[in-house]
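Before anything else, here is the set of structures, which you'll find just below.
All of the numbers you see were taken from the coordinates with simple rules; none came from a lab. Keep in mind the model is a prediction, meaning the values are calculated, not measured. Cβ atoms are built from the backbone, for glycine too; each structure is taken alone.
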Structure P
Amino acid sequence: MPILACQGLLLRKDGHGVLRSRSQSDRGGMMDAVPKTYRELADLVRNKIQAGSIQPGQILKAEKLASEYKISRQTAQRALTVIASEGLVRTIRGTGAVVQPPRPRRRIARGQLVTRNPHYGYVFPATSDPMEPWQAHGQPYRSHEPAPLAIAETFGLDAGTEVLRRRRVMSPEGEPPFQIADTWISPTAVADAPQVAEPSTGPGGYLDRLEEAGHGPIAWRETTRVRMPSEEEARLLEISTGLPVLEISMVGRSAQDDQPVEVTVKVIPSDRVELVTDLVRAESAAWPVDPVQSR
């Protein structure tokens with residue numbers, strides 16, 4: 001069958017002698033398939049980012065994508081929303097979608113083990129190694145803030161009661177921001193251990209001060225959920241507001257009366273972490289197992 005090249009298209013005669021166009025993508029993927037839906041455009045842009053033809057730091061705009069691929073602006077915007085939810089771009093108001101550099105995804109075994117670093121104090125399961133060094137992004141700070149409803153209810157306070165909050169944005173050394181950690185300390189606990197409200201809480205941090213004041217050994221319960229970030233959280237973590245985050249809330253209870261003395265809420269971008277659990281066979285499932293019997 002005769003094939004002619006004309007203005008970048010491949011033309012061929014069909015069985016009736018009529019010239020038909022054929023995209024070069026039909027001959028080995030030399031050209032991009034033209035996307036028609038937002039999912040097809042998201043796939044195309046994602047592939048370009050992962051292949052390196054769209055580099056970190058480049059700015060993608062819905063208007064330009066719509067013009068380039070002859071689609072509506074709404075379709076282009078939906079495609080950008082999809083890849084923002086995957087962490088590939090960060091949407092900045094007034095700028096566009098900024099392509100993000102590849103970020104390491106940490107595999108964390110979410111066990112029940114709280115360890116102790118002799119130089120830092122308690123280490124919880126958000127790190128892969130108790131001796132791993134972490135760094136702060138920006139200056140950690142403390143303030144008295146109206147407690148969110150969940151925090152107020154945990155402490156048995158009226159909604160809006162001011163509670164001490166200590167905030168830090170942290171990551172393993174050399175990595176971009178990995179988590180926001182907000183620690184709320186009950187007014188009773190602050191009265192018992194005033195140093196927890198000071199700029200420096202001393203060796204071992206606020207937890208050691210609380211335990212020294214008679215609340216030790218503190219026992220913790222952890223709750224994990226997935227939600228969307230606030231604009232402030234997205235800014236601090238350098239992510240898009242369309243990227244879900246993992247929220248890990250940890251309530252510490254006093255050994256004195258089993259009442260909550262501190263609540264720590266960690267917010268982690270969902271594209272930065274995988275939770276891994278090693279399953280354990282119960283005695284009823286111990287190997288070798290018995291054949292299943294019909295009822």
Structure Q
Amino acid sequence: MNSGQPTILFRLMTDPEEATLLSGWLEKSTGQTVVEEIFDGRSVLSVSVGHMDGLKRALLAEAGRSLGGTVLPEEVIEETDWDSFWKKQGFSRFTVNRWMHVVPEWEDTPVVQEPVLRLHPHLAFGTGLHETTGQCLSLLVEHRPVVKNPKSTILDFGSGTGILGIAALKLGYGKTLYAVDDDPLAVESTVNNLRLNGLEGASVVGSDFCEIAREFLEKGNRFGLVLANVTGNVITRFLPEWHGLLEPGGILILSGISTRELGRIESFCPPPFSVFRRKRFHTIFLRKAFC
């Protein structure tokens with residue numbers, strides 16, 4: 001990752017209710033993907049700032065304080081030290097719905113009959129610990145096909161670490177994954193995690209969704225599953241295209257939806273669909289009608 005260069009992390013702690021606003025501001029200010037994790041009821045936002053000089057980082061810290069955040073000491077992560085960083089964040093093996101096992105790369109692979117997903121986050125979103133990712137994983141396990149689908153195709157929009165798309169492949173939702181993210185770090189992380197799970201040959205990873213959509217429309221192809229753990233604004237923009245590219249009976253899982261955005265997004269969703277509400281973010285599960 002990052003050609004062997006160390007990563008400098010700017011970290012901001014805030015109340016979970018303010019995390020969405022501050023995360024958007026940090027992403028806009030730095031041009032980098034923001035990773036949010038919850039510790040002891042508080043949100044900690046981390047973002048790479050190695051491309052910014054000392055003055056710009058000092059101004060960023062001052063602005064973060066003025067917006068009500070608590071600026072934590074910068075952390076320098078050497079290329080070889082990501083394991084230690086994520087261990088300190090509390091990322092360890094866990095099981096989804098007592099069925100699928102998510103295991104960090106640095107832990108031994110358990111000998112179990114259920115699917116095992118190996119993962120190394122580096123600096124991309126998606127460890128499975130955030131409530132949006134966790135809800136998506138839970139729905140994927142709950143609605144997994146009884147028989148693996150050997151023909152269907154999966155779209156993971158805003159793939160981050162690739163955890164959701166990889167989980168869908170492991171659970172038998174399809175034979176091919178298209179993973180899309182506009183953050184180069186996320187694209188790299190997705191590629192690495194696909195390789196870690198031996199699935200690099202079953203996937204196409206890139207940053208241009210429009211190109212993929214155009215290719216699918218020209219060939220008359222459709223997705224059997226679309227995953228989008230993003231933001232409400234992104235969902236509103238792309239929902240008609242995702243639904244149009246979904247095969248009849250296909251599944252669309254939307255997450256990262258704030259309470260403020262939920263009503264508006266529900267108005268865009270054709271029935272039937274279900275809403276799974278959580279404290280901060282909500283998830284929509286939609287199955288496209290056959291008629």
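Can you say which of P, Q returns 31, 26, 16 when Cα extents along the principal axes in Å, for residues 156-219 alone is computed? Of the structures listed, the value fits Q.
Which structure, out of P, Q, was helix-only ellipticity at 222 nm (-39500 (n - 2.57) for each DSSP H run of 4 or more, over all residues; to 500) derived from, given a value of -6000? Label of the source structure: P. With P(r) over Cα pairs in 10 Å bins from 0, in percent derived from the coordinates and found to be 5, 20, 23, 18, 14, 10, 5, 3, 1, 0, which of P, Q does the value describe? It must be structure P, since only it matches. Tell me which structure, out of P, Q, gives 26, 19, 12 once Cα extents along the principal axes in Å, for residues 132-171 alone is calculated. Checking each candidate, the match is Q.
Can you spot which of P, Q the value 4.4 was calculated from, given it is distance in nm of label points 7 Å out along Cα→Cβ at positions 204 and 228? Structure of origin is P.
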